[in-house]
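Structures given as structure tokens follow.
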Structure I
Amino acid sequence: MTATRPARMREAELILLLSFAMALSALGVGLILPAFEEMRQVLGLAEDSNRLARAITAYILGLSVGTLVYGPLSDRFGRKPALRLGFSVYAAGAAGSVLAVAVGSVSLLLATQALWGVGAAGPRIVALAIVRDLYDGDRMARIMSSVFAVFTIVPILAPVAGATVVGIASWRGVYGLALGLAAVVALWTTRLRETRPATTSAGSSAFRLGPSVFRVLRNRKAVSYTLAMTLSFGAFFSYIATSELVFSDAYGRGHLFPWIYGGITAMMAVAMIANAKLVETLTTRRVVVGTLVIYLGTAAVLAIGTWGAGGTPALAFFLVCLSVIAAMHGLVITNLNSLALDPMADQAGTAGSIIGAVSTGGGALIGSLIDRAYDGTVLPLSIGFLAAPAVALGLCLVAGREEEETPDRPPAA
């Protein structure tokens, strides 16, 4: 497929723009985690309360619901109008969360966090559709990897930035920073030209999810890769939601949390940068299978070590295992997303919406189950890390056999 990049934007700038548009979704997580301690005080929660983990779950669920809206909208009306809508909802959700905490309502906070997630879904899903508009196959996987690699810079810096802002301007400052960055990216997107292919249906059929859902469900490769991605997200979402409490409560290292969280995320970024070369050398599916094997082996070591230590292994041991798992997670998610989208060439936005909704929403629900099992140790999380790659590997092997039996779709013109 020949890339038809916007005339006013070079590929490097396009990658940066799409990366930061997607990174806005990470701000709803990494930026506010360091504010949880102060937010618990304002909301009247106990110091070891895990209720704010539900705010992360609500945000991610909103993200998954939003993907069902923006993909079809971007297929019908274009990528840029869908982006503008997403930025507007994003601002409303973030501002509403400030109000919810200020009035001391956890229930209202969960609702506004969900709205914030709905808004964040716009830039996230449209960015993926734009990549699919312009590239396909292994080339798409390499560009997607570059986008995700730059994207992860924000989650690395977000906790440190959040902790700094909280120290200067209280918990309200983190929401203000998110709003300001969203405004900058929104202005940047004015340089982006419409990329929706002329072959993409602009009629009412593109707006109806039913036929598209059925088409995705009929594709066994897309279903298998999406479910595998869902499981990987589930275990990692649980880590994200409870990470601040794990390091402050289980390990008593709350003051180091922003740096630990950023360091773990950096491992994901390194893996994603390396992924472009790995995919070029080994192909996307082989990278996924090999990565899941390493993920599973590391998770087994962590689970055994955690069990033997009574639920809370040495911090150094936990961090080493977590770093490897994070790197493998980064490789798995990037490539599974490409594999799941690849058969859906003519409705990238809608297919991306369905795949994104299932993987993030299902992952959030799985993660919330693991969250509820939190008992002051990392044993529930370790078991989650073990189960996810085991099942995901089986799904990918099934999809691989299907791929061998079915001829590849012809390259897009």
Structure II
Amino acid sequence: MNKFPPPFYALWIGQGIANLADSLYTIAMVTMLYTMSGSATMAASFPLVRMGAMMLGGFIAPLLFERWRLHRILLVSQLGQTMLLAILAIMTSGKLHPLYSLLLVLCISFLDGWTTPTRNALLPQLIPSDLLMRGNSWLATTDQTVMLLGWASGGLLVTWMGSDTLLWGCVILFSISCLALAPVRVPKSPSIDATTTPSRWQTLKQGWLMILHNPSLRRITWMDAIETVASSIWVGAIMLVFVKEVLHRGSIWWSWMNTSYLLGTVLGGVLILALSRLLAHRLAIGMLIGSTCNSFLVLLFALVPYPFVSLALCVLMGPCYQLRDITQQTLFQQAIPADVLPKAFSAHGTLMYGIFGLGVVINGAIADHFGARSVYLVASVLLISSVLIGAPMLKNQPSSAKTRSSITNL
């Protein structure tokens, strides 16, 4: 079977449009907050408020998974974000105070915290298991493509039409996304034991306990946690310091490197999509190769102080990241029964949001005390350590059926 069922295409289109709107919304809000307040701190608070609200939304998401089907949660999340964004666009046209804007951003981000675990858990219910690797590749490639498009065009659109008008454009895109997601239906619901009703606390901790008690999931999560700390090296402030201190170039090079990296992830997604059948039965190998190559490229990035070489390395890192990320996510999806997969993704996502924020703080402190180059050297060491943690998975990578059975019996 080579073709995806129609609900997958509805999910693919809907999420692609929503991610494009999201990237434009981010640019518009950062610009608007800075313009309204004249404070860089106020503008910088946007990603912090957003990440904190998404962590909270992801944490309570399991309570929704107990009551609603996944496609309904995804649609409600998108509809809620669209309506709140429309309210934000209306109020900002009347010179809304920045703090009230951040309050609406918090509410929008809280709903957005449901989206990623829901989408990742929904995918295995929409497509056959033999197409799961390919489906993840489609979605990952689309995510990076629209992000590249959004970040490349966002600055021009803000300059041309203003952040207020761009917000209304985001409202329109989110509305189209909701229409695209409406046909998504889960063909067959996972079996639920109606004789037992877990408490709210049991529901919230179920995903965390699955990750904690299953050796394979625990190993994947450890790898992802280390790689998430390493990935915080691409935060704008750290990258900008590296460009100025190590490469001795202006801030425009920071923008070019971000664009080069995103371009690399798009090309990498296309490559992984082409190789999806080959990689589908070699997921652990693909994950470790991606992390190993990434570690080597980050090391070269830190040691070779030539701007054009750095741009080339950023492009090459993209495919390595995609190889690691797509295979890792597919392993996670195949290892968990469908009825508890959303809760595991919710716990995993909440943990990664927190670790990423911690990584930004740690890497910022390292850059301040030891220089920007040291941050990338440490990241290279972290990436190779994640490979060492994942290496035992090569000895016996169990089939998805066996893994699910072992997890169910925990």
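Laboratory data are not the source of any read-out in this text; all were calculated from the coordinates shown. Because the structure is predicted, anything quoted here is derived from the model rather than measured. Cβ atoms are built from the backbone, for glycine too; each structure is taken alone.
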Point to revise | Per mean count of other Cβ atoms within 10 Å over residues 11-18, the highest-valued of structures I, II | key: II
Point to revise | Ranking I, II by distance in nm of label points 7 Å out along Cα→Cβ at positions 339 and 355, the structure that comes out highest | key: II
Review point. Any idea which of I, II comes out highest on Kirkwood radius over Cα pairs in Å?
Key: II
